[in-house]
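Please find the structures below.
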Structure P
Amino acid sequence: MINPKLPAILYGGDYNPEQWCSEVWEEDMRLFRLAGINLVNLGVFSWAKLQPAEDQYDFGWLDRIMDMLAENGIFVNLATPTAAQPAWMSRKYPEILPVDAMGRKRTYGKRVNFCPNSRKYREFSVNITRRLAERYRNHPALLMWHVANEYGTYCYCDNCQIAFRKWLKRRYHTIEELNQRWNLSFWGHTAYDWEDIVVPSDLNDDNKYYQPAMLDYLRFMTDSNLECYLGEYQTIKEITPDLTVTTNISGHIKNLDQFRWAEHVDIAAWDNYPLPTDAASTVAFRHDLMRGLKRGQPYMLAEQTPSSQNWQPYNLLKRPGVMRLLSYQAIAHGADTVLFFQLRASAQGVEKLHGAVISHAGHEHTRVFRECAELGRELKQLGKGILDSRIHSKVAILFDWENWWAVELCSGPSRDLKYLDQVAQYYRPLYGQNISVDIVRPGEDLSSYQLVIAPLLYMVKPGVAGSIERFVGEGGTFLASFFSGMVDGNDRIFSGGAPGELRKVLGIWVEESDALLPSMRNSMVLRQPAGEEGREYECGLLCDIIHTETAKVLAVYGEDFYAGQPCFTVNQYGKGKAFYVGTEPEDSFLQNFMKALCQAKRIEAPILVPNGVEVTQRWKEGQSYTFILNHGNTSAVIDLGKGGYWDLITESEKSGNVELEPKGVWILERK
């Protein structure tokens, strides 16, 4: 929890007063109060103003803003400004600027435009962080810290190459071990000295795509960026040890392993910018992924837009009610904050058309401001009851950033094989049933779950198979999909082939995998005891050719030279069962199968609702809070039964058949 003394959910967002004159600041305070703002992220891109020269600092303007916010009862999430170094720094110390994959030195002007292995950058970033922490450590407005912004820069400079070699030495110790783990006898890549190791950039063509090297470079860049963050984090903790420290994730970005970062943030925080065409299930999955970073602890919705975005191909306005609905969806999945980028719209620059609570009109008489103010009123009314409540899930999906990298670095079997698509395919039918799902790192303790799903678990690292075997052996139900158990943590194919270390629990072995052309399809023909014997479902993308050992066949392929061979199996292992789906089935198969699995395990939604209505439940001290969100464009009738509920938003009793308006939200507390 950010602070047990908080009176309500934190509501506000990014504020950049350095872009405006002091007269505007006074007006902003009035508008913040009208909107119910109780937290601002302050100083995210203010390094140039705070440190105009190497030996010169200016904190006067920040002192005044901090004081004004305190006087108006608004908390501050104080940012270290290190996502954008000043121009003088890049000019005087050009080694700070990164080199791209083509070997080109970047010029000054971007944000997050630094080499994460630059000693000079790290020195300056820790210095400004220390000065901020020492100056504001006892300020009444200071609630928490926000380090930098949206880490994720990659660099291929000489400093990174030297650092990469040192990182590899720590990981593998000897060049002989590196040769063995990377299988560098392939194509005669044998390294004789650490100096033979080069960064996998576009300059060395095939080496960029040599999976073991690139996989480790992705790990190395995660660690390099993390070291930048930790320099600032540790400085803040030294001076203000009791305050919460975080950094915001730019969506569910691929290029940094967020599970690694979660070990070093006090609370996970992410920026939610869905496309207008994204399904509600897509957004829900991303929220659940963020909640999973710290094993179910509440997280921060660090950014969203109150209306339009400016960087998508088509920047559709959020229709009336959508901003409110998406805000409550975040809370429904475990967020304890609702924050925007930004509070006042920028007058110039690349984000001048990005939405804001205070638009370019500069006053409260806009649709967006009215919606924001109404949401602020509702969140204040909710109080602190929901804060730090948790979601109790009986189903988990295994998710791994390194597996994501490895799958999509792989040369074959199909260019259409995308990790997120496969995870989403297994998430959607659970979301459609309003079954709560935790997103869990492979290898974690699974004993609290009844059903665990591992879509496309291509890479099986040490300890993962053992964790799954214990779970199934003790009575759990496990489901893996095609192309799983292919490689170890260095992308080396398991001896004996797929599913590698999962072979015992799944009771099968895979001889080949047929990657179908986009125009090709096959079918799954069900057998007993799968139910619906003889029913066929379409399948495609990839077809594993499976041999059973201890597993039973539940479906076979209907076509091609492997017609009649297994494509869907179940294995009794200890007290539990392990299923394997050896192809990509049509959605209706997974909908029916997931429904049957959940019924067998007595896993059900808190309340049955019509399609297009989402239900989640958070718990605190034995009290449940049931969120019902209508994503549809028409009203939905919800059967609440005879038991009475109290809606915390409308402050009214609800029971029986009740109509929920389009984009409407209830938070129900059982009376």
Structure Q
Amino acid sequence: MSTVATDARARPHGSRFPLLVVGAIGVVFGDIGTSPLYALKEVFGSQHPIPLNEANILGALSLVFWTLFVIVTLKYVTLILRADNRGEGGILALLALVVRLTRQQRRLRYVLGLLGVFGATLFYGDAVITPAISVLSAVEGLEVIAPQLHPFVVPSALTVLIGLFLIQGYGTGKVGAFFGPVTLLWFITLAVLGAASIAETPDVLVALHPAHAYHFFADHPLLSFIALGAVVLAVTGTEALYADMGHFGRGPIRVGWFFVVWPALLANYFGQGALLLRQPKAVENPFYLLAPEWFVPALVVLATAATVIASQAVISGAFSLTRQAIQLGLLPRMQIRHTSAREEGQIYIALVNWLLLAGVVFLVLEFRSSSGLAAAYGMAVTGAMMVDSLLVGAVMVLAWQWPRPLVAAVVGTLLAIDITFFAANTLKLLSGGWLPLAIALALFTVLTTWRHGRQLMIARKKENAIGRDDFINLMADEIPRVPGTAVFMTGDREIAPSALLHNLKHNKVLHERVIFLTVKVEAVPYVPDDERVDIKDLGKNFYRVITRYGFMQQPDIPAALELASRAGLPFEMMETTFVLGRETVIPTKLKGMALWREHIFAWMMRNAASANDFFRIPANRVVELGSQIEI
């Protein structure tokens, strides 16, 4: 039995359940739902094409079926969805859970922490490729309507993608209401087109037997191994199943998968296979050639809408992941704008939006086709799968307390499959597979540099610091007081904040009441209001206030102080001054990080969003005092 606390949202019931299922279909399954546009085509149309004969078609279809069954149905839907962090899922939620479980095992926590951070950076590589390949593959239907429309494919895809990123700042709440119904229509269309083709060639269903996959490998060991690099395209988007659990709950996701998404995908893949058995030349675009000629224009429009929805889910996921990374101390503060007054999760981060747009435009212009981009797809997906397997293995042992031999067998099997797919994708390394890995490695360097740099900076500050209690007991009585309240934000509860010492140096006074305020982000998604504020009277009108937030929440200091007022420490905002420190980092050759990493950290410090904006402190109540720190 799991010992992990589960949020009530993971078990929705009643009249909301059908709506949550439709919503999950619209958001969670958008990426994996658009894979039929290109996955099977790439198996037979890649740089190392598999000969188009009956045995190979059935073997490839068998591989697709069993890949969906093992990776999506067994691994993610059945197993990993159980590993929630109080109702929330996703790589950083899983990492936070593992960090909480390994507090007493520092070395294990460090290793798993690095793995989790790398897994998170792989998502960004996926977030750049998904919009580009999805929209390109949909718009390529223009060539099926009329081959002379080929020159318009790339400009049309760019127009759709640029428009998508331009509207992000306005919020997607109103558009999101249509996601579920449109995607549901998409899956119904997939199922109908596939079923009609299967009805013409029902013999294709024999591919459900695993013997066809086995013979495919036995007869063509090298080609079948290469084909795995294309087969994995059928399971892109599985991370979304887990990441969006907090929004919809595991129940609606499972129902949506078993009763709508999985049957529709299988019907369409097997329908494409049946088409290839009848017409091998349809390999040019088996998805669109499934449809009657009169329906292709409408199918292009529907496919484009579906890929835009899939892209939107990935973009929103990048925003959410970035906020979690900031809260967990892996990235500097950024400007986060809420685009909905009612939905906490609807946010917009301009820097992330424009970086993603730049990456997507580059990919479209560089690769110019979904087949070209398919070479870059897969590395990030399979890498993230391996990290998920390792982290969930830690949860099995530490939280669920499964027998270790059972955990070794389960995780070993999952890792063997993940590593096989990853190895197959390494064959695409030089033809584009390097790109998501390069993005992930660059971001991994940034995240670990920020975290290590913060640790170094805190250590340097402590070297010349005065203990908080020593300051209150030995010095507070000798300093003149002025009316009002001063709030000093500090990350270390044991030392006197440097902003306090600089204030004394320049102004020679203390306020009548002094608050040491610490914002603490817990390794849980949400902290309720009744656990938000912890107040301690330090004597001589000094107080320590700790405000606690989950990694899915945005700190709001005025709201926290309102809770402190109700708890017996009254605040009058117009009589309160927030004294914030702004440190300037000076890279040196002191023991710490490599000098080039120190320069990166210093640049990140200079460009971090101001504390008053991030913590929602009124700008007219803030005083900033600067200091320099050598690292």
Structure R
Amino acid sequence: MSKEQKITGNIQPPNKDLEILKQNFPSCFDKNGEFDFDKFKTQLSKNEINFSKESYGIDWLGKSYARLLATDETTTLLKEDETFNQKEENKNSENLLIKGDNLEVLKHLSNAYYEKVKMIYIDPPYNTGSDGFVYADDRKFTIDELQELAGVNEERAKRILDFTQSKSNSHSAWLTFMYPRLYIAKQLLKEDGVIFVSIDDNEVAQLRLLMDEIFGEENFVSEFIWEKKKKPSFLHKNVGKLSEYIICYVNNSNKTFPFSIEKTTEGKKYPFNNAGNSLEELTFPPKTVEFSIEDCTIKPQDMSEGKIITELLNELIIKDGLNENEFRLKGEWRYSQKTLDEIIKNKEKISISKIPFRPNHIKVGGEIKKMKNSFSPTHYEMETNEDATKQIVSLFGIDLFSNPKPTKLIETIIKAISYNDPKAIILDFFAGSGTTGDAVMQLNAGDNGKRKFILAQLPELIDPKSNKTAYDFVKNELKVEEPTIFDITKERLIRASKKIQEDNKDKDLSNQDLGFKVFETMPIWEDYNFESEELEKQTSLFDESKLTKEDIRALLVTWKTYDGVPLTTSIQEIDLNGYTAHYSSEKLYLMDKGFTTKNLKTLLEKIDSDKSFNPTTIIAFGYHFESKNLREISENIKSYANKKSIDIDFITRY
């Protein structure tokens, strides 16, 4: 099959919800692809679905604009730092640090990492009025464009555009900034994924309402309290403040699990009995209960008179310390028959030591203990902001960063949700000083885990007036001409990795991933945005001859990620009789000029002869091919009956 795609100027997060609706309710879409909600309601009413009459949520100036930003096209490509990534410690790493606006980064990640991230932790701007947050937006819409795209009237479109260009730090500005980032982030979470967001009093109420809307009120977990200071701040008029909040939501409450960093010891008994519950019957299958009673046969009438804890309902035969037959007990139980069946299925131990019968459940491996919703020195030996500053100083020798988060805090959160997922991907798209990456590496070194991190950080310029120490360090020691926060993030991860290795010299860390790969966003080339149908009307077209090898490489990385291939997955160079193609995850990219009939012949032969070469999609960069070449490739791919019977798509992409 052959088709043409205009992808580069049209990369945007996929709308999986819309795809599900189209798949399951195709009759609710008209010929123009518009969704008919009234028809949808009529269809659902047949299944007795009740629509809520109440309307409760959050609205603000800029909400329609924020929704537009969440689904708007990217304005960037992804570029690899090949020199850094080919270093020995980084070349096989699956950890990522990406430089760029995190909204752009999230859009680029939305296909390759869709439903793959176990946990998101972010520490966004708190909008305190003194933290430097202002809403900045370089997108340019006319009033007419915004009216059409956002579905608002002229007056509201004008107010939104005035507001987005005003460098505001209002609640509306902060919500407009946060909404699209959280909206896309949700798509990256696994079904049992979890998100944690640090915040303080200024925006906590707005954040809860915003996350209710995006993640669903039913998926709220807790408003964790973190005691960030050992001594309170008395800047507030009324109280001395010690704490901040960490808001937590799961992606799907039906897939929830206990958050835990510890287990009870093996052998602890959990009684079935629970006084005050209604009387129920439980059936125990043969040879599922261990008895500390000599082998015997017990009949219901043999049970002692008086206060009966449980009632035996049929004859019980005990042989070799096990129940030989199925027996039934009636009592006040904390467990249902369904739970009992699950315990038996998991081969967990049930014991009865004496009559009247008191069954006990002994959980295999101990019980997972749920974590508390308070992070303080009293709980989990929690660290504070002061400890976090000391950690920065221990790595750099100077204090470079204001209000970093301590590694112990992030480690605790990661451990609590990844004990059942040792290969969990952890995402932080407000990376700051890089604490999350440091915490992942430290935690893995401690428990031999295989967790991976993805960090994104804006190359925010460091102001030499407000933070001269950081500015001088980056400029003089790291030799960066224009010092940014990203440079500190990157250096933190490098130094943290070295420190972990020094602190664990007595351990074998050879199987640990203590490196990371670096990518960054770059603007799409000037004059690149046009539709191929309009070629005849164009007087000056995009000039592909000005593209460098680095530009083509960036385009390849961007397309690969768009096609669902993780950034850390390598791209293999394939020699097709003098023409170099690029192959990754069953996708073959033809990016360069000069592809001829002899290269096509070699390609078809290789598909037949090379067992490890199985492209299901071949993608050609249209500007580097003449129309007749594209037709030749398409027709030959379509007509060629390869020996592997691979159904190959051919795509021309611009």
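Here, each number is a calculation from the coordinates, and none is a lab measurement. On a predicted model such as this, the values are computed, not experimentally measured, just so you know. Cβ atoms are built from the backbone, for glycine too; each structure is taken alone.
Could you figure out which one of P, Q, R the value 3.1 for distance in nm of label points 7 Å out along Cα→Cβ at positions 150 and 470 was computed from?
Answer by label: R.
A value of 13.2, 36 was derived for Rg and Dmax of the Cα atoms in Å, for residues 486-525 alone; which structure in P, Q, R was it taken from?
The read-out was computed on structure P.
If we compute mean count of other Cβ atoms within 10 Å over residues 86-93 for structures P, Q, R, which one ends up with the highest value?
Comparing P, Q, R, the top value of mean count of other Cβ atoms within 10 Å over residues 86-93 belongs to Q.
Assuming 33, 24, 13 is Cα extents along the principal axes in Å, for residues 430-477 alone as calculated from a single structure, say which of P, Q, R it is.
Attributed to the structure labelled P.
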